[in-house]
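Structures given as structure tokens follow.
Computed from the coordinates by the stated procedures, all read-outs in this text should not be read as laboratory data. In this text the structure is predicted, and so the values were computed from the model without any measurement. Cβ atoms are built from the backbone, for glycine too; each structure is taken alone.
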Structure I
Amino acid sequence: MLAKQLADFGVVNIGAAGTFVVRQNVSQATLRAEILRRLSFKPELVICPARDVIALMRSDPFQDAPDETKDLRHYVTVITRAPKSLPPLPLEKPAGNKWEVKLIAITGRFALSLWRRQTNGILYPNAVVEKHFSIPATMRNWNTISAISHILEK
């Protein structure tokens with residue numbers, strides 16, 4: 001419904017997780033104001049310029065990572081602002097052979113990670129990134145980032 005209300009900005013809804021692609025050239029301030037005006041609550045919004053998403057996609061950041069499987073996924077966590085300092089990478093949580101999240105790179109506001117299913121696993125990349133940097137963030141699977149990039153490149 002929100003995407004339909006923002007049709008003047010060329011908004012496309014991707015999936016069910018509140019991911020929107022804005023195809024028109026609009027400032028972040030204008031977009032943020034229009035979204036907030038239409039909602040009855042104040043969400044944490046993470047807005048990325050199209051050029052940043054396209055550049056990330058073109059950089060092929062998972063090219064040296066193991067391929068995705070049912071139990072291993074590639075994720076991008078978008079942080080609301082770039083971290084002031086970076087940890088030594090890779091950063092594994094928990095550390096060692098039983099890691100569930102492996103943070104492999106940080107480029108600008110994007111934290112790239114591998115998520116591995118464990119029998120009693122409870123960690124997700126977004127939680128690891130938010131806790132480590134104390135910065136709000138949102139996470140999407142690499143396939144979602146790819147879909148967003150394809151829409152933006154059209």
Structure II
Amino acid sequence: MISQEILDNHVLKITLFAWAIAQFLKVVIVLYTQRKWDFTRLVGAGGMPSSHSALVTSLATGIGRDFGFNSGEFALALTIALVVMYDAAGVRRAAGKQAEVLNQILDDLYHHRTEFNSKRLKELLGHTPIEVFAGAALGITIGFLI
């Protein structure tokens with residue numbers, strides 16, 4: 001049965017575990033640095049560590065361990081991981097910075113015109129390179145330990 005095969009997939013379990021640990025760590029880090037519980041970090045994008053990086057690097061590591069680090073499957077997983085991490089630190093981070101500037105413009109306009117729609121844009125979209133690196137290190141570590 002296909003659902004049982006999915007549940008028995010060792011690499012998928014590693015990948016989802018790495019993602020969950022990274023998301024949980026975001027809540028812990030916000031609690032430590034800002035002294036507040038922010039459970040939206042469990043599902044939100046951005047922040048330390050990058051759960052996207054943890055997910056794709058644990059996937060690549062798990063595939064490398066199961067199929068060999070010289071396999072086509074590992075090459076595919078590694079290529080996808082590199083694209084995802086580049087996107088997280090590049091394109092999505094730039095979009096977040098643009099949202100920050102647009103939100104400042106909205107704030108400035110809102111304070112001068114009361115009828116202005118002040119719906120703010122989400123600013124925490126991407127990751128700093130250190131967040132991507134931390135997520136990648138977490139994913140590789142989990143991929144090798146489990």
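Looking at distance in nm of label points 7 Å out along Cα→Cβ at positions 50 and 138 for structures I, II, the greatest value goes to I. Suppose you compute distance in nm of label points 7 Å out along Cα→Cβ at positions 10 and 106 for every structure in I, II: which one lands on 3.3? Label of the originating structure: I.
Looking at distance in nm of label points 7 Å out along Cα→Cβ at positions 58 and 82 for structures I, II, the greatest value goes to II. Given -23500 as the derived value for helix-only ellipticity at 222 nm (-39500 (n - 2.57) for each DSSP H run of 4 or more, over all residues; to 500), which of the supplied structures I, II does it correspond to? It must be structure II, since only it matches. Name the one structure among I, II that Rg/Rh (Cα atoms, Kirkwood Rh) of 1.11 was derived from. The read-out comes from structure II. For FRET efficiency 1/(1 + (r/R0)^6) of positions 42 and 98 (r between Cβ atoms, R0 = 25 Å, to 0.05), the calculated result is 0.05, so let me know which of I, II that is. The correct label is I. Each of I, II could give mean count of other Cβ atoms within 10 Å over residues 2-9, but the derived value 13.4 comes from I. Taking distance in nm of label points 7 Å out along Cα→Cβ at positions 18 and 66 as the criterion, the top structure among I, II is I, with the largest value. Among candidates I, II, the computation of P(r) over Cα pairs in 5 Å bins from 0, in percent, for residues 74-129 alone that gave 5, 21, 32, 24, 11, 6, 1 used structure I.
To which of I, II does the computed value 23 (relative contact order in percent (Cα under 8 Å, 6 or more apart)) belong? Only structure I yields this read-out.
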